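There are structures below to look over.
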Structure 1
Amino acid sequence: MPTNREEIEQTLLEQAQQAIRKMLGELPATSDITLSDMEEVTGVMGQTIMHQTLQHLVETRQHPASDEIRCEGCHERMLRRGKRKKRIVTIRGEVEFERPYYVCPTCGAGRFPPG
């Protein structure tokens, strides 16, 4: 998983290039392209790039280390108990991501880290 801005930028550029190649491959021969064709393929390409970018940025978020997660009730250090998938709807579309889940060894409370 990319951890720095340069790696994230490179991944996003590759995804954008793939979307552009796909868009160009779906266009009819140059002499037959209508304005409606242009609008349709650029709209789909824009949505694809936007969704891929949002998905990638959500996936590359950094979560706090487990020793930083404390129980809200008893303030004990919580233990990581794997990851759980979450699907959310944003103003730009639906994305799915995994986030770590923590459980308090003292009181049994569970929580996801903020963010």
Structure 2
Amino acid sequence: MDDQISWYVELAIKPGQLDNFRSLTAEMVRVTRRESGVLAYQRFVSSDYKVIHVYERYANSDAANAHLQIFMNTFADRFQRMVERTRFLVFGCPTTELKATLEQFGATCLGPFGDFEYWA
């Protein structure tokens, strides 16, 4: 568990983009399902369909960074036309390489609180 990385991202859907974002999400799910080290990949929507809440978890920093590289090369342009990222919180201890990638997204990294034996 110590190497796992997870994040919560909040996305505001741009006007008229909900159906387009649903289609893009379906494509992203298909691609991500084939990636190694993805432990959780989930999307939730607010009751007014204006905010998407993202939860993702990865086996380690390498898997998370590999996912972000695929995202940037394949989906980022379309993604940015459909939603605005309003919050990006990263949980765990990312490597220096992953931190550099996360900086491009304006992510806030949060380390474990205390030396307790947490579980997931």
Next item on the list: Work out which structure the value 19 belongs to, where relative contact order in percent (Cα under 8 Å, 6 or more apart) was derived from one of 1, 2.
Entry: 1
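When you work out FRET efficiency 1/(1 + (r/R0)^6) of positions 16 and 96 (r between Cβ atoms, R0 = 41 Å, to 0.05) for each of the structures 1, 2, which one comes out largest?
That would be structure 1.
Looking at structures 1, 2, which one was helix-only ellipticity at 222 nm (-39500 (n - 2.57) for each DSSP H run of 4 or more, over all residues; to 500) calculated from, given that it came out as -11500?
Only structure 2 yields this read-out.
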Note to self: Ranked on distance in nm of label points 7 Å out along Cα→Cβ at positions 48 and 72, which label among 1, 2 comes first with the largest value?
What the structure shows: 1
Next item on the list: Out of 1, 2, choose the structure whose coordinates give FRET efficiency 1/(1 + (r/R0)^6) of positions 24 and 88 (r between Cβ atoms, R0 = 30 Å, to 0.05) equal to 0.95 when calculated.
Entry: 2
Notebook entry, point to check: Upon calculation of mean projected area of the Cα convex hull in nm² from the atomic coordinates, which of the structures 1, 2 produces 7.6?
Noted result: 2
Margin query: By the measure distance in nm of label points 7 Å out along Cα→Cβ at positions 56 and 104, tell me the structure among 1, 2 with the highest figure.
Written below: 1
Check: Here Rg and Dmax of the Cα atoms in Å, for residues 40-79 alone was calculated and came to 18.5, 55; which of the structures 1, 2 was it taken from?
Finding: 1
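Quick note: the coordinates plus some simple rules give every number you see, no bench work behind them. Predicted model, so just to flag it, every value in this text is computed and none were measured. Cβ atoms are built from the backbone, for glycine too; each structure is taken alone.
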